[in-house]
Structure 1
Amino acid sequence: MNKRTFLKSAAVTTAGLQLGLSSFAAMFETKKNTDAITLASDDAFWKSIRDQYILKSEYINLENGYYCITPQPIIEKFIENVRYVNREGAFYMRNFQFDNKKKITSKLAALVGCPADQLAITRNATESLDLVIAGQEWKSGDEAVMALQDYGAMLDMFEQVSKRCGVVLKKVSVPNHPVSDEEIVSLYEKAITPKTKLLMVCHMINITGQILPIRKICDMAHRKGVEVMVDGAHAVAHFEFKISDFDCDYYGSSLHKWLSVPLGAGLLYVKKEKIAKLWPLLGDGNTNLSDISRINHTGTHPVHTDLTISDAIDYYHMIGAERKEKRLRYLQLYWTSKVRNIKKIIVNTPADEKRCCGIANVGIEGIPPGDLAKRLMDEFKIYTVAIDGANVYGCRITPNIYTTVDELDQFVAALKKLAA
């Protein structure tokens, strides 16, 4: 996007923002009697939400999974928070930052469904989960179970503790199209031995969008005395759930993804009785081992991002959890249903609505994923990300609520042309 186009887009968006968040809430109020499933397919309505974003016109963005573009109302709040903290300076940092962080943590805990004293605000899911992996009291010969499809940063941390502490890593491969929950649970169960100390599992596999049966996996592992750490990087504000429903021991997520907080925010849940045994990454003078805040002590950090978490939660509530989930799932099912039965096109995501939401992965026989992503961009101006490994060969497709059916029709047409 050149400077002139950017300034024009910014001017249009800023004009729309003058009405404020209250008008945004009023827009949804007009649809209060419309059920979420019906609203999900109302493209005209969601195009009005699209006006809350400044989007590049050079290509269709179907890669919201790395970082969801923050809508302008939240950006404006973020800028306000930056100015506020900068104006107050050390006075804010010494007198208000910690109390405000506690308030925001309580608000975030209510959103994800867990006690506030078991939740910490971090910088991203990688930091959250790596704190748990590195913070264990590992001994040589201890075992950890994970999947090939897990996120690379966490697998890297496991490799580090393996080299450093002699931990044995046992990796399973989750099928792209499981026949049942029991098949997945059994997969993890077979990898557990009396030496297994920790099991990592994705709530939603980032490369395919498959949602795994977390509670069943937790129950199975706990019966065998194994702790469970859940990677929920793509789950928070994507689809509805409560952490407390899973009975997991640890849960980490990024808030710059589907909650649309500006970069630099994540969360870590630790079950109350597990907090005291974790070693923090950086030393902390807090002698209360049961205080979760000691785990993610990082020194001075961008507290204005923490403040903006509250604004992002307000924005999310205005949209409505059910409405957002239904919209994201509708968009995914819209395009995948049009290509699942086409020769040479391979969808690497389950069709069962209970096992998926907004993310999916698609490949084409004979076209390496990297080439597919490049051709989609070069020939059709559609931006995606290539996934090539862990039994997943294709491009990850992550629309956002502002994505239109017209854009998905262009994507489907591009896939059909490439497959032919």
Structure 2
Amino acid sequence: MVKVESKNYKWILLALLAATYFLAQGTRQIFNSVLPQIKADFTGMGVNDAQLGLVGSAFTLVFGLAIPFGGVLADVFSRKWMIVVGTLLFSIGIFTSGLASSVGIIIIAYGVLNAVGQALLPPSNSSLIGQFHVETRATAFSIYQIVFYVGIVVCSCVSGWLSGLGAGGWRKAFLLFGALSAAWAVALAFLLRDTPQPQCHESGTSAAEREKASVREALGAVVRKPSALLLMAGLGFYFYAKYGFNTWIIAYLQRGFPSMTAASAAFHAVFWFYLGATVGVFAGGRFSDRLAVCRPQVRFDVNIAGLSLCVPGLLAAAFAPTAALCIAGTALFGFATGVYDSNIYASLFEVVRPRCRAAAVGVFGCGGSVIGASGPAVLGWMNSYFSMSMGIASLSVFALAGAVVICVARIFFFERDKVQDV
């Protein structure tokens, strides 16, 4: 176990959790990167795209349903061991996927076991970061978020390269990252502190209220706060726009600009989007941290600004007459998502008591995912009846709706719902 002063440990903790997040988020991308090779290997079994699509659907469904329970378990039990167990579970799911002999096994290993393991991580990770990083909270979450971007790019590229090494190359990607994740789970058992949940010391709080939060209170941490509910609605609208855009932008670039190859479209869609997001997440995090001490509502303001900036980015990408301008719109949209991402959890923590934050993250993420999950499907339906440009442009309505609901929370409910850190 790490024996250092808390002042230094908060950054060591962030590094440990960021590395965990890198592996968790990166391994989510393996299946998408090697899907054509899996289909080619399983062609003799009559596997089709619809069956392969069930893998991703199973993961999304199980993850969304499981993450609230991950939050409750983190608030009731040890957050350290939730992280260790979660990392071990998803590593087993990833590794087993590399040994699978059928799509059914991949659905169970990748779509179920992997999803359950990953669902245990966000509540505990974010709760610990929120506890150790008070004045530097948004900065810490910004660093944490950037690791998410890096994990996507690195694991996708490595998996794609491994899958191109010949027959069965796709299995090497699952086996490599599964083994690395399992080894990291063991390392976390020794490196992470078993930090207790913070106790509530707000004025007027009784001794009973200062005890560990009950399951019922933890689940009600979001539901009973209008600000938290509106933040969750804003997250759902954001997910709708982001998931829809990320699902279809590569196809849109190829169809809208026929001279662009599939590889070029994929590179420009991912690289410029996440480059913009990286800049945005740092800018939003640093700006809000500087002002949050004297103006805590600034985290809501940054949420509103980020979602509002999504609108011109989406419209520019949708109606750009040239590929260069479309890519510029993609980068602007990425920057806007980064600004919003920098304060997603930091803003939630302004209105949720410290001892309930892990569960709040679970409920928050579940609700946002359920609201926004239909984005790719609806956009696909629109592509069949309208132009792809109209479909991409329609996402701006949801981004704007997210800004509006958070603005309502900021104006009407923030002062009533805000809490003090211990």
Match the computed value 14.9 of mean count of other Cβ atoms within 10 Å over residues 137-144 to one of the structures 1, 2, and report its label.
1
Given a value of 26.9 for mean count of other Cβ atoms within 10 Å over residues 249-256, point me to the structure among 1, 2 it was derived from.
1
Taking mean count of other Cβ atoms within 10 Å over residues 273-280 as the criterion, which structure among 1, 2 has the greatest value?
2
Ranked by distance in nm of label points 7 Å out along Cα→Cβ at positions 297 and 369, which of 1, 2 sits at the highest value?
1
Which of 1, 2 yields 2.2 [distance in nm of label points 7 Å out along Cα→Cβ at positions 41 and 121, calculated]:
2
Structures 1, 2, by mean projected area of the Cα convex hull in nm², for residues 113-192 alone: label with the highest value:
1
If helix-only ellipticity at 222 nm (-39500 (n - 2.57) for each DSSP H run of 4 or more, over all residues; to 500) is computed and equals -26000, the structure in 1, 2:
2
Among 1, 2, structure where FRET efficiency 1/(1 + (r/R0)^6) of positions 145 and 305 (r between Cβ atoms, R0 = 41 Å, to 0.05) as derived comes to 0.75
1
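Coordinate-derived values only; no laboratory data. Not measured: the values here are computed from a predicted model. Cβ atoms are built from the backbone, for glycine too; each structure is taken alone.
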